Structure P
Amino acid sequence: MAKTSYAELNAVLDQARRSSSPITVTDDQLLGLQYRWSTALSARLDSAIEFAGPEPLVDAVAAAWRTLAAENRTLRAVLDAHEDRSEALAEAQRWEYRMLALGAGVSAMSDPVEDSVRLGRAFRDLIRSGRRELSPELATVA
């Protein structure tokens with residue numbers, strides 16, 4: 001867990017809300033924000049999967065991610081703005097990608113972690129794009 005307080009992370013998000021350009025954040029702050037996002041996403045995915053009923057898991061998981069992102073626009077914007085700029089954040093996001101792949105059923109616990117991470121990132125990119133059709137890579141496993 002990052003070495004940042006809840007109040008500090010809230011201050012970062014408040015600053016980001018008020019700013020018209022990307023803000024500067026530390027790796028510890030990014031890790032704290034990613035932890036906040038991942039914790040909320042985990043809870044959303046648990047609920048989405050439990051109550052998916054006949055809905056395909058890929059749709060339930062995608063809808064949960066999109067809803068959470070819409071409710072946390074500033075948090076998502078900060079994480080997205082720093083995604084390719086922080087090795088610490090990239091490492092933390094690997095577990096988010098794996099969680100997405102496993103939750104959506106495009107990967108299994110028995111699959112190599114790197115495969116789950118790759119599929120999860122492709123799935124997350126698909127979710128963020130707003131497209132509904134699965135990429136060929138994901139369609140073969142879903």
Structure Q
Amino acid sequence: MPSQQLDNLVRIGQLRAESATQAEIDGLMRSGAARIKDAENEQLSVESRFDLAYNAAHAFSLAALRFHGYRSENRFLVFQSLQHTLGLSPPKWRVLDQAHKKRNLVEYEGGADIDAGLLEALIRIAREVESGVIALGQLPR
């Protein structure tokens with residue numbers, strides 16, 4: 001199901017049109033499922049849970065983008081594309097963008113102040129994205 005907005009991003013070099021395989025999507029979903037399950041483990045530190053939830057959200061979001069035949073190396077675009085791949089509302093993908101910015105602070109600047117509210121929203125939205133990808137079903141043959 002091509003999207004005019006996503007096709008426009010292909011034209012300007014922000015995305016690539018590239019067919020996915022079901023095995024690739026299944027692998028992303030397995031990776032995301034393992035991470036989100038661990039992110040929900042309240043015995044882990046908030047920092048670990050955030051990292052796991054963020055990476056789960058990215059895996060699920062990338063699976064949605066790949067399902068529709070696009071690829072991006074830009075994590076922000078993977079999250080932003082959810083508006084077109086799963087119909088995720090802008091306020092929800094903006095939470096993922098906020099998590100992306102926080103992740104970059106942690107990864108590249110050593111910041112570690114993870115807000116519990118952001119973590120819970122991240123987990124909730126990651127689960128919603130997971131459900132959305134599951135609802136897409138299998139790739140057409």
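2.0 is what came out when distance in nm of label points 7 Å out along Cα→Cβ at positions 30 and 86 was calculated for one structure; which of P, Q is it? Derived from Q, not from the others. Here FRET efficiency 1/(1 + (r/R0)^6) of positions 6 and 54 (r between Cβ atoms, R0 = 41 Å, to 0.05) was calculated and came to 0.55; which of the structures P, Q was it taken from? Structure of origin is P. Each of structures P, Q was scored by relative contact order in percent (Cα under 8 Å, 6 or more apart); the highest score is held by Q. When distance in nm of label points 7 Å out along Cα→Cβ at positions 14 and 102 is computed for each of P, Q, the one that comes out at 3.6 is P.
Readers should treat all values here as calculations from the given coordinates under stated rules, not as data from a laboratory. For clarity, every value in this text was computed on a predicted model and none was experimentally measured. Cβ atoms are built from the backbone, for glycine too; each structure is taken alone.
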